[in-house]
Structure 1
Amino acid sequence: MAEHPAYPVGLRLTGRHVVVLGGGQVAQRRLPALIAAGADVHVISPEATPSVEAMADAKEITWHRRGYAEGDLATAWYALIATSDTEANTRASAEAEANRVWCVRSDDADAATAWTPATGSSEGVTVAVLTTKARGRDPRHTAAIRDAVVEGLRDGTLVAPHHRTRTTGVALVGGGPGDPDLITVRGRRLLAEADVVIADRLGPRDLLAELPPHVQVIDAAKIPYGRFMAQEAINNALIEHARQGKSVVRLKGGDPYVFGRGMEELQALAEAGIPCTVVPGISSSISVPGAAGIPVTHRGVAHEFTVVSGHVAPDDERSLVDWASLAKLTGTLVVLMGVDKIGRIAETLVAHGKSPDTPVALVQEGTTAAQRRVDATLATVAATVAAQEVKPPAVIVIGAVVAVGPDGTV
C-alpha cells in the first residue's frame, strides 16, 4: 500500500464524531482545524497542554481525562492518534482499521490509513499538499510548497482566471506610501483580479506594471497645479465600469480615508447601488517618517501625534485646522500636502507660542528609491525648502521626535 500515492479527499466532519488520542503539541496544532470544520471532537488523554485545556474549558472540545480504552473509536468517523504510548497507539490503530475509521498516526505514518496534508487557506480556497514516499514525505518540503502556493494566492502573484460568475463592484484600495511591497496582501490580490484600475499619481505606480495587458488603467491624474480629473468624473468612472459587470479597483496612495476622499467615492457608489469594499492602507503619515528614522511617538519625548492637511494655508478661510491649539501641543505634528504652505504654517505656529527652534523634517518621496530627508527648524524651514528645492509629495514632521537619534537620545 505504501508504494502507491495517497488518494486526496476532503472530509466533511460537521457534527461528526472525531477522536483525538493525546493532548500534547500535536493535538494542540491539529485541533483548531477540526473545530473549524464543525466536528464533534473528543480528546482522550490524562493530561493536556494549557491551550488544549482552554479549548475544553470553552466547550470547543470534550476532554476525557484518561488513557485510551478499547471501544473509544467504535463510533468515530476520523481519528488522530498522537500519544507518547506506542503500545496504545498500535492498539488504537488496529481498532480504527477494524471499524474502518480513517486514522492518522503522528508516530508512524506508514501504519496509518490516512495522512494529514500541509494545509493553508486564502479567500475561500483551501490548499492541501501531500508528498509521496518517493519524496521521503519530508514535512518541511511539503510545508514549503503549501506556503508558496498560499502566498501566491494571497499577494496576487498566482492568479487563476474565474470561469464562473464573479461578484463585481468597486474596491477602494489603500496602496500605502509608495513602496509596492507596502500594499496590503488583500489589496494586492484585488489589484491582480481587477478588470479596471483607476489610479492616483501617489499610488504605488510600480504595481501597475505587473497588471495583465487586458486590464484597463485609468489615470485619475490628481496632480497638484497640473492636469486633474474632477472628483465627480472619478465617481462617474467607477460607477460606469462597475455597471458593465467589471471588477474595479480604485488605487489610492496611503489609506483611502486619510485625506483620500474615500468616503465621497463610497457615498457615490452607495447612491448608485454599487457594492463597495474598502481595503485600508498604510498611511504615509506614520510610515514615511518611520522609513526616514523618525518615530512619531517616543517615550519621554512625545505621547501623541496629530495629522493635519496643509493643502490650504492657516489664514485661508477654507481651513478647518485650529492652528492656535496645535501650537500648544507638546507632541508631534505631521503635515501632509503642505510643502508650498510650510512657510505660513511655521509662522502661524510660532506666532501662537511654538518655539522657532522646534525641529522640522521634510521627507520627500518617502519609502521609494527617490526618498530624501531634509531637516530644518520652524525658523528656517521656509528658506530650507526653497534652497533644497523640496517638492511634493513630502511628509512634514514637526516636533522633538525629529531629533531622536538611533540610540534614543534627543
Structure 2
Amino acid sequence: MPATPEPTPATPAYPVGLRLAGRRVLVVGGGTVVQRRLPGLLAAGADVVLVSPEVTPSVEAMAQAGELTWHRRPYEDGDMDGAWYALVSTDDPEVNTAAAAEAESRRVWCVRTDDADAATAWTPATGRAAGVTVAVLTSGTGDAPRDPRRTAAIRDAVVAGLGDGSLAVPGHRARTSGVALVGGGPGDPDLITVRGRRLLAEADVVVADRLGPRDLLDELPPHVEVIDAAKIPYGRAMAQDAINQALVDHAKAGRSVVRLKGGDPYVFGRGMEEVERLTAEGIPVTVVPGISSSISVPGAAGIPVTHRGVAHEFTVVSGHVAPDDPRSLVDWPALARLRGTLVLMMAVENIGAIAAALVAHGRDPETPVALVQEGTMATERRVDATLATVGERARAEGVRPPAVIVIGEVVAVGTRQ
C-alpha cells in the first residue's frame, strides 16, 4: 500500500463545498476576522458555537439575537467535540496551535487565520451573483503564490461580470417567461441596481421609459427587441394601456421581458398599474426597486434631504397638476405648515403656482429652493432661488423636465458641485 504524502505548503488545495446546515461549527476567537466570517457560516445554516473571552460588538449582537452560542471563556481541550468544521482565529498562537491540534486529532477540518500553512482547510474568497456562488482559491504553488488580495480581486471581477451581464455565460435551462419591472435609477447607468442590470442582460424584450438609463440599451445583445415606451401613441392614458398590452403580449409569447423605468417603479412610476394588469393575466412579475430620483438627484447635487438640526423629515410630492386643479390630491396648506424638506417631482410647469400656494398658506417666501435638471447625468445643472423668486427664475433660466425641485433649509446646507 503506497504511503500517503504529507501535506506541504506547495500542495494545492482540493476545492469542495461544505453543507453545514444544522451541523456544529466551532469558532475560536471573536475579533474582526471572525466578525467577517460569521455571516457566511450563519447563512449556510451552521450551528455556530463560539468560544472567546471577548468579542466585537457586532459578534456580541449576533449572540444576543440567538444566531450563535457564545461561551465567554478561553478555549479548552474538548471544545472540538461534535464539530464538523472549525475556524480558529485568536491573537494567541499557542491557543491556535492547541485548537488546531485537537481538530486534527478529531479529524475536523480547521481553518487557521494566523497560519494558513498549518491549517487543514482554507477559506476561499467568495461572492454571489446570478444565483451562483463564486469561490476562488489561488493554488499556492509554482508561479501562483497564495495572495489574498489577488484572490479577492479575481472574485470581485467574476461576481461583477455575472452581476452586470458583462460576463456572458450561456444558459442551458429553459428560460422562464414573465415580466420584471426594473427601476433604473435617476439616469446615470452606473446607478441601476446589480439585479436590474443582470435582468437586462437576460432579457428578450425591453420596454424602456424615456427617463430610464438609456445608455444601458446600447449594451444589449443584437437579438434583444427594444420598445421605446415614450413613442407609443394615442395620448398618455392610452399609452399606458398600450404599454400594458405590449408587456402582456410578449410575456404570453414566452419571452423574458424587462420593463425598464426611471427611478423606482412605485414612485410616480405607474408600476402598480402594470403589476395589476399582468397579475390579472396570470403572468409572473418581479419588481426590482430602483434608486428614486427624489433623494438621489438632490444628493448628487450636494443637497441632503435631511440634516441634523435642520430637517427631521422630507416629503415627496407630485407637482404634475397645479394646487388649484380639482384633480390635485395634495393637501398644500398642510405641506406649507411643515418645517422639513419638500421634494417636488414633475413640477417644472407648475412651480410658480406651487410656490405661491405654499407662501399663501404660511411658508416663508425666503425659503431656499433648488431646481436640479437632468440630475446625475453629464448635462446636470442646478438653479437656486427662493419661494418668492422660483417661478421667474425657472422661466428665465429655461429649466425644463426632467427636474427635481427641493424646497427647504437643506438647500443652503448642501455644497454646490
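What follows draws every value from the coordinates through simple rules; no lab data is involved. Every value quoted in this text rests on a predicted model; they were computed, and no experiment measured them. Cβ atoms are built from the backbone, for glycine too; each structure is taken alone.
The value 11.0 for mean count of other Cβ atoms within 10 Å over residues 14-21 was derived from one model only; which of 1, 2 is it? Structure 2 accounts for this read-out. When FRET efficiency 1/(1 + (r/R0)^6) of positions 310 and 374 (r between Cβ atoms, R0 = 30 Å, to 0.05) is computed for each of 1, 2, the one that comes out at 1.00 is 1. Source structure of the calculated read-out (distance in nm of label points 7 Å out along Cα→Cβ at positions 70 and 358, 8.3) within 1, 2: 1.
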